[in-house]
Every structure is written in structure tokens, then in C-alpha cells.
Structure I
Amino acid sequence: MALDIDDVQKLMAVFATKEDLRRVEDNMVTKDEFNQRFDQVMTGVDKVLKEVITTRQEMSSLTQRLDDTNEEVNAIKAIPVIAHELRAKK
């Protein structure tokens, strides 16, 4: 079975021509350009990650301080109860 003009036109509509591939190639970046952009992205990610780590460390410190403060508040609250219980024993 031989291909006729209609078959060739259908194939050209489906498959990319050399001209189509050249246009795509012209818009592609080189390996060096890709690596440079990738490095820029990773540098930005590193900065964000450093901020996240710092924030988590600060949150951990603040959580500990809050726990300590809560313990102190509970100890202060317990003083009137102890005094009231001592008065009741007399």
C-alpha cells in the first residue's frame, strides 16, 4: 500500500517537522543556563530552609520558656491554697 498526498498531510499534522523541532530547540536553554538557573533556585531554597530551621529553634526555645512560666504560675497559685490549708488546721 503506497502513501498518497492525503496520507502524508495527515502524518505532517500529527508528527513534528524538522522546522518545528528547530523552533523548539531555539527556545530551549543550554545545559550551562539550566545549571545556572538551578543554582539560583537552590540558593533561594537554602535561604528559606535556613529561616525555617531558625524559626523552629526559636519556637522550641519559646515553648520551653512558656512551660517554665506555667510552672512558676502554678507554684504561685498554690501558695494561697497552702496558706488556707494551714489556717484551717489551726
Structure II
Amino acid sequence: MRHDTYETVKVDAPLPPSQVEPGKLYDTGKWAQHRCMCGCGAYLSIPIAPAHSNRWDAKRESGHLSLSPSLLNRPCGAHYFLEEGKVRWC
């Protein structure tokens, strides 16, 4: 099932992929983990700490983690932004 919104969940450490639920973006402070928002079930782990990433910017506001630039899941072709709890499809 495709998601057009997401819930940000703050966690202390990365979760095993088997514990990552669809429609949620897990924020460890260094990594952002989620299942592809298209509903295919693919697991994505994105480095967001400055020491780990020069690719993605992470903003925390209004209780949500937003990522920029967009995310592209190559296996299924889903392409989207995660912004303030909303999935903006490209």
C-alpha cells in the first residue's frame, strides 16, 4: 500500500530491518530508516549525520524528520521527498 504520509519515530540505535514498519521513518540521529513508501516493502537506510553523509540534509521540525534531496529506490523505481510528515512523489 502506497503511503502519502509518514510518522517520525525517534530511536536510540538503528533497528534490525525486520522491525522497521511501513509508513514510519526511524530517526537515530545518524541514520534514517524506513520501508519504501510505494509499498513494495524494500528497506532503506540513509546516512544523515554530517560525519556519515554529504549527500542528504536532515531537518527536524514540528516533530518530523525531513530529508533532502529526494530518495530514489532503484529496484521499484519509487522517487519521492520526505517532508514534514508528507511524502511528495516525483
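Please treat every number below as a calculation from the coordinates, not as lab data. Since the structure is predicted, the reported quantities are computational estimates derived from the model, not experimental observations. Cβ atoms are built from the backbone, for glycine too; each structure is taken alone.
Things worth noting here:
- Source structure of the calculated read-out (distance in nm of label points 7 Å out along Cα→Cβ at positions 36 and 60, 2.9) within I, II: II.
- Structures I, II were compared on mean count of other Cβ atoms within 10 Å over residues 20-27, and the highest value belongs to II.
- Given 12, 14, 13, 12, 11, 10, 8, 7, 6, 4, 2, 1 for P(r) over Cα pairs in 10 Å bins from 0, in percent, calculated: source structure among I, II: I
- Taking distance in nm of label points 7 Å out along Cα→Cβ at positions 28 and 68 as the criterion, the top-ranked structure out of I, II is I, with the highest value.
- Label whose coordinates, when helix-only ellipticity at 222 nm (-39500 (n - 2.57) for each DSSP H run of 4 or more, over all residues; to 500) is calculated, return 0 (choices I, II): II
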